[in-house]
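Scrolling down, you'll hit the structures one after another.
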Structure P
Amino acid sequence: MKTLSSLLVLMFLLLGEVCFAQSKYGEATMDELNMTVYPQDTTAAAVVLLKTGETRFVYSELLGFQFEYTLQMKVKILKNEGLELCNQNISFYQETNATGEKITGLNGTTYNLEDGKIVKTKLSKDAIFDEATDRKWKLKKFTMPAAKVGSVVEFKYTITSMYFYDLRDFVFQTWVPTAYTSYKITMPEYFYYNVNMQGYENIITKKTPVNETFSVRYKDDSGRMQMDNVRCSAQEMKFVGKDLPAIKNDSYLWSLDDYISKVSFELQSIRYPWTTIKNITTTWADIDKELFGLGDFGGNLKKAGLFKDEITKSDLTLAQAKSIQDLVKSKVKWNEKNAFYPNSLKDALKDGVGNSADMNFLLINALKAGGFDAFPVILSTRGNGHLPVAHPSITALNYTITGLKIDTLYYYTDASAKFGDWNLLPEKCMVTRARVMIQNNPDWIDLSTTSSGATLMNAQILFDDRGQVSTVADFRRGNSSYDFKVDYFNHKDQNEYIEKLAGRLNGKVEDFTISGESKAGSDVKMEYKLIKDVVLGDEFIYISPMIDKLFSDNPFTKEERKFPVNFDYLETYKQMVTIAIPEGYTVEELPTSQKFVFGDDDALVFTYRVAQAGNLISLQYHFQIKELMVGQDLYPGLREFFAKIISKNSEQIVLKKTVQ
């Protein structure tokens, strides 16, 4: 019987492999439509049956060399969550109405099985529309029609671009498994690219020499126009991946995009036969110069006059800089859009709303109006992925914040962060590598440890006719305060917050007060009484000595981890609890005091000290994060370290009634 079961499973897997290997664009088979589960990942909400891409170079008499990037994708929807793949966004760059990238050939089909027959529904033009994300970048959006669980959907499009120095990346993986994917690029000898592979999956690569012919119109070195059919050698590269697993986010991971399997290209040089070699390799110094020369960037740093009637030069102190930041925040509210370049500083002031770059450039100019040495700091946010240090690229940048120098000290802030302050950044900006754009002296800065978090809870526990009564004082500072404020104001009102706090702490919350919750950069202090049901007179009283638990469950439950662990920020967390033993009871059992240390340099430290002195029991609970990154090779030890903390958190104090 066991042998028969094994044989059936094997046949099921083989059938799946045959089905997916034969998947073709332009049709959906009965096997694909009848599929209800993907054998290689039975939990998958969808599976990419086919994803192919191709980049080829073409020549236009009007625009010269361009590249065409064509993508075809075919997906099987297995669960409701998989319908997300039916909503697609294609980003494209449009410098002006006449110049920029163009998307052509966008079409798609949804296949459904109805009464045993295959029904096709075509993607209509009415379901396709454009949306501007900033002045030059746009999204072409579409939703596949008639899609539901069980559907097979497919779509394709071509992007034609004159920006051959910025070829499209090809991403082999997504958040659902991929049965088959391939990408082909043919690079004429005129264009020399560095090819950069990223990721952990096995992508087979093959290089083949080929020939290409272009009908070219050009100016020679003497300035004469020439027309010629040019035959050149080229290199064809093909990349193939099969049965790629879904790439899924892990706890404490800044950006999944840093580890996804993909290929990208960096133009090194152009070598036309009718002219000299042109080296394209860009340095960060080149990017600095380009940005300062752009009206959208450098030009927007020269608008201190916007504040000439409101700000005058005075003492160059941090308190004054904070006042100026408060002024900007009072005039302009963030529209929840992140941006690298501002849209219009004048319009943002007039309308009272702007994107993140509008607010930061306004703050820089306001500070300059006050006589401060202020400057932009450019970066790629954590979620956007790390900056390619070896291959400088403007397109890798997606955010700008504000920098300030007072005497010899530097301060940084994100003007769009409601609860942010100088050297109190939102986590998305706390990256390991950002560029300080000081005119004539740009440099790198590590913002990941610019600020840190601290929590201190003091509590006194006693027992009376109400039960176990804890008088709690909870203090938050830095990023811990910032995160608390964001969470607090996500509740409908204070009553809802108190209700959820009581539920989390498994008790009743009374006499709740709070201060500092609305002020940017300030500490937060909460005070309240926590009442739990305990009946004096029972033979045993069981006490959980911790008021709150920083970790209720182990955030690292997987046996293995492919990616490093990135903590949010450096953090110190303390609880100081004093318990008054009620009259008529003695201590039957106390948790043991312990200290756990992880990492050679004490990257993580956990201390749990409990002691009795007379009728008082004291608990000192201390947890520290002193390093932000832990390599995946150390993951087993990290997992065990947190397992010990979770176990310690669950230990109880046992009091026993004395015999009268």
Structure Q
Amino acid sequence: MCGIAALISQTARSQAHDLVKMCDAIVHRGPDGQGYAFFSQDGRQKLTCTRKEALQLKSERTRVALGHRRLAITDVSSAASQPMSFGSQRRYWITFNGEIYNFKELRAELEVKGYGFTSDSDTEVLICAYAEWGNDCLRHLNGMFSFVIFDSISETIFAARDRYGVKPLYWWRPDAQSLALASEIKQFTFLSNWAPKLERKAAFDYLNWGLTDHTSKTLFEGVWQLPAGHYVQCNIDEIASALPIKQWYELPQKCWRQPYKDSVVNFRNVFVNAVKLRLNADVEVGAALSGGLDSSSIVCVADVLNRESDAKTMHTFSARAVDKRFDEGDFIDSVSSKTSTVQHMIYPDNDGLRRDLDMLIWHHDEPFGSTSVYAEWRVFKESKEAGIKVVLDGHGADETLAGYKSNVGFFLSSLLTRGKFGQFLKEFSAQRKYQNKALLFLLVEILDNLAPNWLRQFARKLSGRSVSCPSWINTELLGIMPVDPMQSLQKRQEPNLSGLSRAQLTATSLPMQLKWVDRDSMAHSIESRAPFMDYRLIELVLSMPDEYKFDGGVSKRILRSAMKQLLPEKVRNRKDKMGFVTPEEIWVCKDSPADFKRMLKDAVENSQGILKEEAFNIGSAMIDGDLPYNSRLWRMICFGLWMKRFKVRV
């Protein structure tokens, strides 16, 4: 995993200094090396491998510039340095961020076709795959990736992103005749003509709904992300026009019913292989361990695989809490007792959050939803201090396996709408009996999914939840028509758990989760790998009937069955769910209420009129305990800090 940058221009210009500045901004993504390639109008290239040499090209006028910051994971030798070239006359050039997990299999296939290799890297396999299959190479890849390839003969740019958007790729136009691509938005801030302005609809969706990354827009007007499962391909002379962005991957709609026992075996085999592929590295691999079902499954499977291969003992990294209500130490200890792992424990605290907050916002580029991001940040910081460069984590499991608590209302509602009244009564009773869900809670959740919009908005207002037209946001200043994006995004899918998973995987949950883990890990030069994000596993689970994922009040049924005898029973049968939580409410309302109230006041001022005075009153009431606490308060504070940090204008 690394950081990339590219500058493309219709007219030749000096690009070297700008490219170096873009790469300097992401040294954290690639502290192990750097490289630069520049191409003039007639296709001649000038390759430099050091920053000093690139800066000496100040007077050179070029049309394409590729930059790379390297985090050495696979083939740590200089043979795998980037930008990398391939072909007669060094025709193809690539700058690549990510990992191709099946690169060894692809390499063998390409060798049969006559390709030779000079390194043991997945980058060389990727560029050869493009030379062989063109755009269709993407369908051969099992991995996480974003990359830019330049064909120096046809002067064509090809940029692509993996199926689910695990690795980021942003683009922005510095002027009408040029295009900049980058791994992080902050790289654009060092270019001329950068004048950050707020993308108003995206700001509203974040503030009111806690939703980001559900479209290709960012919170910066004019800065876009290439959508997951998409690519862009065009000649340099065409970049001034609308970019021809095309979709290459879409979640399949197939559904078949295989006997449950056979499905369990199939799931286990694919999951174990997904973990095995992600253990392949030329550096040591560790794992994040929250004590939940997902991360515990990864650690237990990885431990078995490591023992079979006589690999080093795995290091695990866990965020704990002094307050037992937010601590999963008992479950973490249970997993550690069953495996041969080295435990690392960290205890995120309020003082550390406020100390690191400015740096956290800078690395994330955009405001984030809660302080759970800080717990993840600290986990990766501990990983770096322990000398571990690759960490496995459980991202994607909740979305694929319908694991979120909020899914219960949708599931019960979908049973009613599909006329499955017997199953509805069974599941409703199970939620009351085994999950201790209050009757009123379940009824409100069902109402939120089935009621007409006017009634739904009324009920949400009474319960203190987000509504379409919040009184504390200046929607007139934003100039937008307030709507509920969650409902519209979910309604595009079929009314069952697989449909809900598709919405969460593509829009309402996973995209922003992936952005957060990318920034948290790469800020500390750590590569995060997610076995549950293997496309074979996701497609398999989405094809299964709902009852294989949720039955009798038990979520993630197929995973629980597959992990029998591998997971400690205490973890496999646990019914509660936390994740990388923090005692945010205690930090804000009890530990430092005056500090957070001051931060809230500053946020209202920094918002340049977007947050009304009522926002301060609502937030203050939460801090004082006069209103129930929710993450809306954090979003107000984080939004104001972000606008100030990046000097964003309304």
Structure R
Amino acid sequence: MKLLQFPLTKLIICFILGILFSFEVFLDTDKNILFLFLLTVILAFLNYLHKLTILFGVLTCFTAFSAGSVVYNLQTQSKQQTNYTNYLKAFKEAVYLQVVIREKLKSNSFHHRYIGTIQSIDNKNYTGKIILNVKKDVSDKQFKTGLLVATKEKLVPIATPKNPFQFNYAQYLNTKQIYAQVYCSPSSVLNSNSYRKDIWYYCDKIRSRIIENLKVNGLNNDELNVAIALLLGQRQDINAETITNYQFAGATHLLAVSGLHVGFVLLFINFFLSRIPNSKRNNFAKLLLTLVCLSFYAILTGLSPSIVRATLMFSAFAISDYLKRPSNTYHTLLLSAFLILLFDSNSLFDVGFQLSYSAVFFIVWMQPLFKKYRPQHYFFSKVYDLLTVSLAAQLGTLPLCLYYFHQFPGLFFITNLVVIPLVSIIMYVGIITIILALIGIPSFLPCKILHYLIIYLNKFIAQIASFKHFVIQDISFSSILMLSAFLLIVTFVFYLKKANYPHLIVMGIALVSLQLVLIYEKIKTESESEMIVFNSPKKTIMSLKKGNQITIFQSLNKTETSNRDWDTKPYLTKNTAKITIKQMPNFLFFNNHKIQIIDSSSFFIDTIASDIVVLRESPKVNLERLLKATSAKLVIADASNSKYIVDSWRQTCAAKKIPFHTTYEMGYYNIH
């Protein structure tokens, strides 16, 4: 593979390995910088002596590795002395916070949510990004980007998952350099009415102007929110049902601005600039205008990794075209990845970054293979191109999608065949609407066309999503399985490109490796036995796993399919097994453990010694007498109990020196 022979490929791989190493292992930044400096000096000296030997190549790779490590350490805000995580007082008591609103997030049932940047704490120089949760009230007033606000509240660490295999929101926010959040009421927030007028402030004003123009010209809420997502990358106001429809139809990528959208913008720009006569001065002006428009659109849509990648690549192609020099797509792809990671190394852990580069790489890599069978007819060739691009992108992102989202939309081919042409029209009409809104010209006709186009788009997506039996859900897919699947796909493409015996052997080894991983995980899952007390607010859920059998005990009055329960679904997806649902018993035996479960009836058996006592639904029992009667060695209180009673139980257990576990604070409990 020629890509692996590029020096840039080796350097970027080493750079990425350096980032991953620093992510897992803490390294002293000063010593790392000194090591990088020494390596650079040695390389410069060897280059001066023209000793470009194997040693030079090895040292170059080590330099790239060290550079990745240094960049990650320098960009990780929690490692900086001025970051608020180092001001421990703010996590223990209310402190005076000055915060600039940076971005509006999707609101929940109780709060409006924002990303804010701390300017100071108690008038001390501490900074960093937080989540600001402002309680909803009658006025329903929301903050604008750039607004400086102040409040006196305590910083709350981002909660870790309280149930097994749930999405780790804290870890996700850590990659975004967000380590805490603040809860406050509108009355406790002091609005200064002053704004930090930076680039994000002006971009928000432009977006607000465009959105207001769309509203005035007749776009309803559902169509408006989809239009804002397609054109501006702002999807926080789309309702859950619409997002689910797009997921089931395999069209979620349309709602995240990416290379597809930037490509349409570039085609639109080139269409108008092609009317300008070619000359040395005009060509330079066209290039400059193209780069400015692409950069403006990238900033306007929020500079996500996928949009930055697409903007950098298309900008490189535009520059190459101006210089009349051939461009190497692989070099452009690698260079864009390096620049993104150089300025934001945490982008490596962003799902959008991984999906975007994986999709584009496979499209570029597989297109020469597909071109061999491309039909000559114009219409069929376009349909063929659309299908092969979708296939390559889906093949390249399949392991990542299964690993992160645990589902596969079976009708993605049909969806893309219809939706991509429709979205192209929507993008062109939308760009015209944006331009008219920016210059203040009424745009009733384009908005009306946009309105009906999005109605048809949503109806088609909803129709495809209604075929739920084509959506494979709850797929258990581990990280090892993901890597094995990637290995098989890569070796399969190698074989398709050049069908020979060595490639067949390597593909066979990859296939056997995947099967061995599947067998290993199946044996491991079926050999495990465990009992889990879940953290489920206002109800009790326990599970008993023995091999490939899982019994769910619940306190619900009616029998439900518990694998649809938010608290248990990730666990049941991870452990593919036969599920049985039963009512919650009062007594259980598991692995030589006698487990007594006491509910609101307060009934318990005092004649049988119990190893573990589970308290649920706030039973009115004398815990001291209960512990003496049962000789319990562990007490577990789930989230169905009132906090006041849990506090009193904790004190009783502490006095008796008996371990006490509350799922509300400490998360689920696993009884092995």
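Where a number appears in this text, it was derived from the coordinates with a stated rule and is not lab data. Fair warning: this is a prediction, and the values are worked out from it, not measured in the lab.
Looking at structures P, Q, R, which one was helix-only ellipticity at 222 nm (-39500 (n - 2.57) for each DSSP H run of 4 or more, over all residues; to 500) calculated from, given that it came out as -5000? Present the calculation step by step, with values, prior to reporting the outcome.
Values: P: -5000; Q: -12000; R: -17500.
It was calculated from structure P.
Taking 30.6, 113 as the value of Rg and Dmax of the Cα atoms in Å derived from one of the structures shown (P, Q, R), identify that structure. All intermediate terms of the calculation are to be shown ahead of the outcome.
Numbers: P: 30.6, 113; Q: 24.7, 76; R: 28.8, 98.
So the calculation was done on P.
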